[in-house]
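Quick heads-up: structures coming right below.
Taken together, the values in this text are just the output of simple stated rules run on the coordinates, not laboratory data. Quantities reported herein were computed from a predicted structural model and do not represent experimental measurements. Cβ atoms are built from the backbone, for glycine too; each structure is taken alone.
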Structure 1
Amino acid sequence: MKLSSFKHQLGVSLIESMMATLVISIGLLGVVGMQIVAMKGSTHAFQQAQASGLMKGLLERMRSNAQAVFDDDYSILDSSNYNCSVTLSKNCENGMASCSSEELAKSDLYHTICGYDAAHLGGIRGSLGNGSIQIACSAGVGTCNEGINFSVNWDERVLGKEGDGKSALPRSISLNTVISP
């Protein structure tokens, strides 16, 4: 019986192992790159959904309070200066207080911009980076029965190769609509 020689040795050489490791590493780098792109897309879609949802919620509130719309009580030129630390004189949100159309409009704007209250910042300020909303009558002050212009603006952090996470791109969603009496 002959013993097998070293020439016919079974197993994997060091070079074969290194090549397999290189191929797997390149594949994993591709997966990591795809994950970063997916995260950026997911973040962008989530922020757009947040902005759209907040805008839709306010629009539904405005439709149920059409008198305040026509009285121009919902107009706000720039909510970035809006003071969320001020408490409302009447909280019309819970339906317990009897509110005028103007008070209801103030409550609706407060909850859309600030969230439930100043201690639990939500709404546009808490959900979107540097978020703000503008609402104006289409044809100028006092003409909201002809249409309303909405615009929600926010900053989205730039990630990946394009940015360091500290810079931001301005984003916005706009809507023009008419509220029927």
Structure 2
Amino acid sequence: MKLFAETKKENSTEYTIPMGKVNFLAFLFLLPILGLFLFPFIFLWDFSSIKEGYRFLLKNIIFIILGGVVLHELLHGITWAIFTKNGFKQIKFGVNWKYLTPYTHFKKPIKIKFYLLGALMPLLIMGILPTIVGIISGNGFYLLFGIFFTWAAAGDIIASIRLFRLPMNLLVQDHPDTLGFIIYSKAT
């Protein structure tokens, strides 16, 4: 199954993917994520700490999700701002209300390696790191927080998988009209 539609132009290739497809694939990511992180936790600890973490999560769900969404997008923006010429002037934050999906875009092309760093930063900081801390410490809240925000990074993971197959010095730019990106054919 081909995930991204490719449109070749003279000096670039556009890669786009419908938001509905991304949301469907993100839903499918949940089972492997749960399997990858829950089994080690349950092997090392027990369900009681997961239950405690779950109760805390439910009591604070609105704050955790809203704060987490803002932090997720800020991590993209901060990382990309570091690698763009004009910093935050090149970064745009917004929400696709049709799909209730927040986004962070950069307006000028950057190297794929920097794009990947920014794309995967929320996964690392909010997903993988808290999950590992939860597994090591037996803290069910950190485990569940990390699992949720690993799952929330599914769209970033999907885009990154496509980009990892390309030379890291090529320039990439967020697609201005849809979910995807434009790769420029000349490396820097």
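For the read-out semi-axes √(5λ) of the Cα gyration tensor in Å, a value of 33, 17, 15 was computed from one structure; give its label from 1, 2. The read-out was computed on structure 2.
Out of 1, 2, which one gives -18500 for helix-only ellipticity at 222 nm (-39500 (n - 2.57) for each DSSP H run of 4 or more, over all residues; to 500) as computed from the coordinates? It must be structure 2, since only it matches. The maximum of mean projected area of the Cα convex hull in nm², for residues 62-125 alone over structures 1, 2, that is, the highest value, falls on 2. Once relative contact order in percent (Cα under 8 Å, 6 or more apart) is evaluated on every structure in 1, 2, the highest one turns out to be 2.
Comparison across structures 1, 2 (criterion: distance in nm of label points 7 Å out along Cα→Cβ at positions 46 and 158) gives the highest value for 2.
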